[in-house]
Structure 1
Amino acid sequence: MINNLAEYTMNSPYLTELFSLQNQVAVVTGAGGALANALVRGLVQAGARAALLDRNVERGREFAEQLTAQGAQALFLTADVLNREQLEADRDVILKTWGRIDILVNLAGGNVPAATVADDQSFFGVPLEALRSTFDLNWTGTVLPSQVFGEVMAQQKSGSIVNISSMAAQRPLTRVIAYASAKAGIDNFTRWLAIEMARKYGEGLRVNAIAPGFFIGAQNRAMLLNPDGSLTDRGKKIIAQTPAGRFGEAEELVGALIWLCSPAARFVTGVVIPVDGGYSAFGGV
């Protein structure tokens, strides 16, 4: 790889190599989720080998088979991100298959309906168990895979962890109390772990996060869109606060992910990158 931009010539493959993930091994949790299809395809198109982890065996295995049929190196492993023993078993399979782990994308997450507070509900009656469940899925479900797979990276003294934050972490949204709190925790954990990894295991260890704006998925579709495809009242409020004037498309997250995982971002760690159509920058006036 070219290590200095001064070495660049018009005929060199500098930019291709700069954003290449050739032969790197990427572990993706929540690989059966709404955004995973585009992100995983982006990783393998950049040259990575992909280990897909998800609780949904049928969906995850089908996705891995599709990728393999299209020429990618991919395997599916059943995983509950809250089950250390299962994650450790998956780690051992990946190491036996490919010998290393270079990338971890913590995609697993989501919300629990009982942990939300609608306009006609009261915060004071929200079940504590629902709050814990949402926090565990998002925060603990990021921390535990980071321990299990990040340890391999620490031994290698190289690797990139990419967490998934949310606009709810930066600007608290009504209703999603536990989800917003957990994602705020992801932002802080990302920065903490970036410092921990770099100072103890070297500059080759990087930890960053992507904070998506509003993307339509199975969990939020009914909240943002009516059955006829028109915007709900909540959807209208979000679009009014998004300078781009629309919801995001999953493919629009791929560039940020590839960059954060690639040599192009080798001096980038501890940051949360918004991909939000300007939502986080807009003050409403």
Structure 2
Amino acid sequence: MRDFSQNHDWLSINTATVRKQQGAEVPLDRIIDQCAERGIRAISPWRDQVAGVGIERIARQLKAHGIGLSGYCRGGFFPAPDAAGLKAALEDNRRAIDEAKTLDAPCLVLVVGALPGALDGRAAYKDLGRARAEVHDGIAASLDYAREVGMPLAIEPLHPMQAADRACINTLEQALDLCDELDPARSGMLGVALDVYHVWWDPKLEQQIERAGRERLLAYHVCDWLTPTRDLLSDRGMMGDGVVELRKIRGWVEAAGFQGFSEVEIFSVLDWWQRSGEETLDTCIERHRSAV
């Protein structure tokens, strides 16, 4: 297992971690500058943040600072109530693949979606099996285009608490079953983004990480699970402040062949988003060395 205690060479910042500091939206170009000032070598930006500044400008800024990507957020949200919605989702995912390619991302992260309309409290249907079938077909269609342009897709299983509204793929096993069906040759073009916040509780986690192996482990996200958790979406903990066995899980991931970045992704309305971006980034660096 790699020693992170001496530097933060393998730290990446998911830019959601520092995008809403002290009540203000922080533009992506400022976040990149803050990361560069601290010697952070990689980020994972969100599409709306990129669009807010301009993708060509962001690409130039990243190149100037020598900052790479650990992933690009996000594609997915495939289910829809009708054929027009399914088509629109595929078109949006094609655009996301193109954006990821422009920014030279190692993968496009897929939050696959669930019951359409549920995020707004008005689910168009309740058939979770239908949603999972639409996810299957959406990934299959998107994978065809992703192969053409050379952009790997990373399915991110989300905690079961989000099965209705954000992702109906909720365990690493489910995600890998999809990978094995759609990419049986383990080509490296379809894999998973493993976020400890969503999977730390899974009794099959070690087994499924081993099953994934180097070809399927495309991204690795870290934070912590607080007790009590005050908000299931936006009360993630800084590494070391919760109950997740972070080093044990990283040991499993690295034993399976992953040697990439540990990407910090923290949604924290009640804590870290109330602080300055500088303090949050400095703490991410310290905890990456001491806790991850």
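Where a number appears in this text, it was derived from the coordinates with a stated rule and is not lab data. Please read these numbers as outputs of a predicted model, since none were measured by experiment. Cβ atoms are built from the backbone, for glycine too; each structure is taken alone.
Values as computed for the structure displayed
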quantity	calculated
Entry that produces 0.94 once Rg/Rh (Cα atoms, Kirkwood Rh) is calculated, selected from 1, 2	2
Test item: Cα Rg over 2.2 N^0.38 Å, for residues 97-160 alone calculated as 1.60, pick one of 1, 2	1
Origin of the value 3.8, where distance in nm of label points 7 Å out along Cα→Cβ at positions 233 and 265 was derived from one of 1, 2	1
For 62 (percent of Cα pairs over 13 Å apart, for residues 153-216 alone, calculated) the corresponding structure among 1, 2	1
Label whose coordinates, when relative contact order in percent (Cα under 8 Å, 6 or more apart) is calculated, return 18 (choices 1, 2)	1
Structure (1, 2) behind the derived value 1.3 of distance in nm of label points 7 Å out along Cα→Cβ at positions 225 and 249	1
